[in-house]
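Student: See the structures that follow.
Please treat every number below as a calculation from the coordinates, not as lab data. No experiment lies behind these values; they were computed from the predicted model shown. Cβ atoms are built from the backbone, for glycine too; each structure is taken alone.
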Structure 1
């Protein structure tokens, strides 16, 4: 099956990035969000980000204009009905995602493939809440979507081969690389990455090192491009905590227990860059460690 039109639910950082790459690769995109303000901001962000690609010579001005013309926005979920593929990119809460798919079902076509950009939640369980578990998959993009090359493809127990092969082709058309993962908590990338971040928070919590020394150690000692606490702030501490909870609940292993300090930061509303404070304070010209 050829995917020509794509519906995206959620105009946040991930949804806007996903719309960006689909529009640039020639797909007609319908971007949906409950907030018209979020949709306006998303389109402005996409415009700025493609401008950067034009400035670097990676995209022509003509291709940029064509991509922007392919993006349509709506506050009505039902407007996604005619699309061939739907990518849900809402907040990382299972109840929210399940409700979105439930609301979509009366409007979509028999051939429409449903996917979730979830970073950790069971694809089998989400798919089972729909009328087409065989046409349901995890399509997990990395952040920032226009820059990162990897897309995790996660099959639920019921996902059929035709759906998997169609999405392999979609990822290839986007110019990205697919990694196939089994449907177990947090899949591949976050199963490895987020417990490392959680361990870095424990290292801070137990006083083994400061924010600065922990991040410098991993950047200079392990050649990581970004320290784990800086990366946590970039991802969002609420997202890191949600993934750790999925791992802890799904695998019942104490090694996945979220660090109490991570919980405390989330309770404080210090979620990282998006709230201007996390393990660093971003309100000044230069980020300053908060511990």
Structure 2
């Protein structure tokens, strides 16, 4: 199932997506007779989704998706955890070897952004870069998870853009500030539940900038695979329902390239992962105070 967080005017809701049609929260309640909650996190992680799963086939999809704005699927995750250099091809292009243990960066939830929205960047940033990533949404609170049990902790997947200000990253000698600007974590366009993805470790993953293909790889090129990522991170920190783990980017970014063409005002960024949809954003540079 594809589950989206939606807004229409000043009203926020959520619903199921099928093609270009939506079954909204109110329609789901009406057709199933289950009074599902207003908050999407309550619906996803507190048993309500499981309660109606066997009734989903009876739903009607009456609304056109174009009537809604698609928001970041999870509104307030406790953690957004990103991996660095976790693709063999990306590490190789940087002259590095992928690390045996996950190299982690934490993004703030204020960086969250949805599809068809602007990535807003202050004009003092001179090297704005893109990174397409497969993100997992954690469905259960967990700690010290085994590799064998790790996939049971996943609720679903989505496309994630780990926007990065490289000039600040190099100046700081660490990643946090350069990846933490408001709007620097577009994700979505919806959550695809894990039962819809046969093999999340074998999905085509691409980035296009103004229609030009820049990243073209497969999630099979991850060095640390999905179950091990969850297991290793859970040995460091408790993972909580709604946490986002973004699993690293493949080759093709502008980082450390002598002929780098960084993102500029008005650029159109299209990121796609097989089976998960397309994330579209526009770059907007703004004058800083």
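Student: Compare distance in nm of label points 7 Å out along Cα→Cβ at positions 75 and 107 across structures 1, 2 and report the one with the greatest value.
Tutor: Once distance in nm of label points 7 Å out along Cα→Cβ at positions 75 and 107 is tallied for 1, 2, the winner is 2.
Student: Looking at structures 1, 2, which one was distance in nm of label points 7 Å out along Cα→Cβ at positions 131 and 275 calculated from, given that it came out as 2.4?
Tutor: Label of the source structure: 2.
Student: Quick check for you: by distance in nm of label points 7 Å out along Cα→Cβ at positions 35 and 195, which of 1, 2 is greatest?
Tutor: If we compare distance in nm of label points 7 Å out along Cα→Cβ at positions 35 and 195 over 1, 2, the biggest value is for 1.
Student: Between 1, 2, which one scores greatest on mean count of other Cβ atoms within 10 Å over residues 67-74?
Tutor: Structure 2 comes out on top.
Student: Out of 1, 2, which structure matches 49 when percent of Cα pairs over 24 Å apart is calculated?
Tutor: Derived from the structure labelled 2.
Student: Also, I was wondering about something else. Give the label, chosen from 1, 2, of the structure having the highest value of distance in nm of label points 7 Å out along Cα→Cβ at positions 59 and 155.
Tutor: Max of distance in nm of label points 7 Å out along Cα→Cβ at positions 59 and 155: 1.
Student: Let me ask something else. Thinking only about relative contact order in percent (Cα under 8 Å, 6 or more apart), which of 1, 2 has the largest value?
Tutor: Max of relative contact order in percent (Cα under 8 Å, 6 or more apart): 2.
Student: So helix-only ellipticity at 222 nm (-39500 (n - 2.57) for each DSSP H run of 4 or more, over all residues; to 500), computed for just one structure, reads -14000; which one of 1, 2 is that?
Tutor: Computing helix-only ellipticity at 222 nm (-39500 (n - 2.57) for each DSSP H run of 4 or more, over all residues; to 500) on every structure in 1, 2 gives -14000 only for 1.
Student: For the read-out mean count of other Cβ atoms within 10 Å over residues 163-170, a value of 21.0 was computed from one structure; give its label from 1, 2.
Tutor: 2
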